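Derivation of every value follows stated rules applied to the coordinates shown; laboratory data play no part. In this text the structure is predicted, and so the values were computed from the model without any measurement. Cβ atoms are built from the backbone, for glycine too; each structure is taken alone.
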Structure 1
Amino acid sequence: MKVTAIGADISKNDVSCSSKLVETIEKNLQSVIELGARNAELTNVTGDDVVVTAFVEDDLLEVVNEGLVNVLKMSAENLGDLSGISDNPDDAGEGISYAEASIRKDFYPDAIILGFDTYGGEPFVADVANSAIEAAKGMKNCTDVSDYIEPKPRKIPGVGYVSPETDDPVVVAAVENIESVGVIAGAMIGAALGNKNVYLVERGTTCNVLPGSVIFSATALMNGNVIDLAVPFENKTRILR
């Protein structure tokens, strides 16, 4: 089994996602369940970017990925990143972001998802995402984490190719023990925040930052429920006096 996540800018503006867009995506995700996904949820809403995430058996990965992209197409206020997808890597443009991670057999699937948004495609966002990936690798009860963000065309199973110009990356980590979600997420969030001009935001926050900055949301998908990790992380990092 895998956790698969696809991020895209399909909003009608450059800073936020409308409540109508969110509601439409959530409604249309039922079609992905019908394709065989175990869960399919709108996990992250970050500035003008959304991330749809699903748990899926390995042999249905391509079918479910295609289904997730179709949901984004059906729901889009603006084709945006969807227009960058191509069957040929040489023709691909700035497109959707993709992340997947393997889930250990016989373990109940839980996952952490980070969704990033930039206002001007700030190139250092790849370093930020890779910091979070590096933090999760090798941690106890972290089964797998998605691939590093690299400056090369990306093949998305069941969908096609996107170019290296694709920004606003997505990171996913599969977790084996529910009590380890906070530990692993804390490491990933802390690593990302250690980079310059990076800000953690709550799910659904508008991108009200100066150009040259990166925002990201952090969520957990557990038992079909989406948990906004920014809220407990803020509470846990308060300095007690």
Structure 2
Amino acid sequence: MFVFNKTSDWLEALPVDERNRMLEDSIKEGRQIRTKYQERLKEIENKRKEKLREKQIALERKQKAAIKTKTKHTSDVIYYGLWQRPDEVDDIYEITSVTEKRKALISQIRFRQKVLKQVVVDKKLYFVSEKGKALPLEKLKSNVIKLIVDATEGPSEERVARDVPLFVGKKVLHTFKEGKWNGRVLSVVKGFPEFYNIVYDCDLDESTATISSATAIYTYKLKQEYRDGNLEILPEADITQN
């Protein structure tokens, strides 16, 4: 009412019935405006929440996809072992199937790219195909060797951290969802100081129990495992067999 430049004097000059009617209409209109305002605020808030929910869902999907990808590449490289010396690449000659040889080489490339996130100057080292055609085995082998050599130029010593002890050479108890396993930490992965090579007692030849008899050597971020409470250093005298 006052929006239309109607003053209080003008209102007082109106007949009582008309004045009361206009006041009631004004109050009713005010309620309607406030209701619409609250509804609009609620609509804006709901849209904001919906956008946040969509972003969260998209992020979770992306994270799950990344974890799934890393899990696959990790499983593949565990099967073949992480090659850390150029001569280890010759292990593919022990594989008879060409398809399996290709899979072994690609597993090394993808693990270094997606899991270790090895930084390279020539990104073509991570190519497994070019112009729609699969790279020949010798080219894949050459790329794997170059990746290994590039990594060896990085640090290979164990870095000291304030919140974790040194691991190399230590006997440890490593906890997984499936159980607990005794093992020994062998070394740091060259070029990747966060990753450690570890061999578990169950993978050693019982007759010799030497590292050279190990049927598998694994690679883990042991510092993070220690921080998460999944790794315990064992005194040599307290080691128990699984």
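Tabulated data for the structure shown
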item: Winner on distance in nm of label points 7 Å out along Cα→Cβ at positions 112 and 216 once structures 1, 2 are ranked, highest first; result: 2
item: Percent of Cα pairs over 18 Å apart, for residues 48-175 alone - highest-scoring structure of 1, 2; result: 2
item: Structure (1, 2) behind the derived value 13 of relative contact order in percent (Cα under 8 Å, 6 or more apart); result: 2
item: Label whose coordinates, when mean count of other Cβ atoms within 10 Å over residues 16-23 is calculated, return 16.1 (choices 1, 2); result: 1
item: Ranking 1, 2 by FRET efficiency 1/(1 + (r/R0)^6) of positions 40 and 96 (r between Cβ atoms, R0 = 30 Å, to 0.05), the structure that comes out highest; result: 1
item: Origin of the derived value -0.25 (log10 I(q)/I(0) by the Debye sum over Cα atoms at q = 0.08 Å⁻¹; candidates 1, 2); result: 1
item: Value -7500, calculated as helix-only ellipticity at 222 nm (-39500 (n - 2.57) for each DSSP H run of 4 or more, over all residues; to 500), assigned to which of 1, 2; result: 1
